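In structure tokens below, several structures.
Every number in this text was worked out from the coordinates using simple rules, so none of it is lab data. Treat the numbers as computed from the prediction; the structure is a model and nothing was measured. Cβ atoms are built from the backbone, for glycine too; each structure is taken alone.
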Structure 1
Amino acid sequence: MPSQAAKLRKGLFDQGYIDDQFIQLEELQDDANPNFVEEVVRLFFNDSTRQIHNIELALGSGACDFTKLDDMMHQFKGSCSSIGARKVKKECSEFQQYCDAGNVEGCRRAFQRLKQEYYTLEAKLDTYFQMAKQDS
């Protein structure tokens with residue numbers, strides 16, 4: 001019977017929160033580095049807090065610099081790709097489309113959805129890593 005952690009992990013894939021990049025990270029984990037995936041994911045969340053804050057500041061300033069916003073989102077999207085954060089990455093792409101169109105309201109709405117997906121993923125992965133520790 002699959003463990004709670006295994007069921008939660010499967011759910012993360014089935015619901016589209018994470019993609020195959022997450023599996024590639026897991027394949028790098030071994031006995032010498034048993035917490036590799038969790039450490040990489042925690043680094044992502046620690047680093048992206050700053051990135052999200054900077055995007056928020058740029059969006060909040062009077063006139064939006066869409067080129068700068070697009071560059072910032074491109075960097076954030078790359079970070080999301082590195083851990084397999086599929087839903088967050090999708091919202092990054094939506095945001096970039098609004099940047100291309102020069103649509104500041106669209107950017108703001110997409111950014112709100114992005115943050116929602118981001119915080120949901122953070123909570124789900126946090127729970128997953130806690131359960132994985134209990135299983136081992």
Structure 2
Amino acid sequence: MDPNTSLPKREDYYTIEDKKKLSINDKVLNIMFCSPDSTEFGRVSACKTTKDTWEILQTTHEGTSQVKESNIEILFCDYELFEMKTRESIIDIYKRLSNLINNLNGLGKSFETLELVKKILPSLPEIWTKTVTAIEESKDLTK
């Protein structure tokens with residue numbers, strides 16, 4: 001941009017710094033165009049700058065701040081109501097909780113490991129009672 005007119009500079013007036021910035025912009029824009037699937041590409045193909053492309057992709061995937069807050073509330077509600085399902089293995093419950101936590105982390109909500117342990121232990125079935133008790137006593141999780 002020309003600082004005097006706030007219009008784009010003519011190419012003959014580009015400085016070495018301008019050319020470097022344009023080169024970086026073009027490289028990143030190329031990566032951002034090559035990475036998404038055809039649906040995503042359709043959303044960003046008309047963008048001229050990486051900033052515009054990034055904002056479209058960010059809004060598409062994260063939504064506005066209101067959508068983000070709503071998603072956090074929904075996921076946090078799922079976290080609060082989390083329990084082991086019938087015939088679910090320990091591996092499955094761990095995967096499900098990990099996915100839930102990763103989604104919350106992606107939206108900016110983080111948890112301490114101790115919180116997660118306290119969440120998963122009570123949701124285990126009676127067959128795990130002795131193991132849960134042993135873990136709680138060894139780590140003194142009842143506090």
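Here the criterion is FRET efficiency 1/(1 + (r/R0)^6) of positions 51 and 83 (r between Cβ atoms, R0 = 30 Å, to 0.05), and among 1, 2 the highest value is seen for 1.
Which structure, out of 1, 2, was Cα extents along the principal axes in Å calculated from, if the result is 77, 32, 26? The structure behind it is 2. To which of 1, 2 does the computed value 3.5 (distance in nm of label points 7 Å out along Cα→Cβ at positions 11 and 75) belong? Answer by label: 1. Comparing relative contact order in percent (Cα under 8 Å, 6 or more apart) across structures 1, 2, the highest figure comes from 1. With helix-only ellipticity at 222 nm (-39500 (n - 2.57) for each DSSP H run of 4 or more, over all residues; to 500) derived from the coordinates and found to be -28000, which of 1, 2 does the value describe? Only structure 1 yields this read-out.
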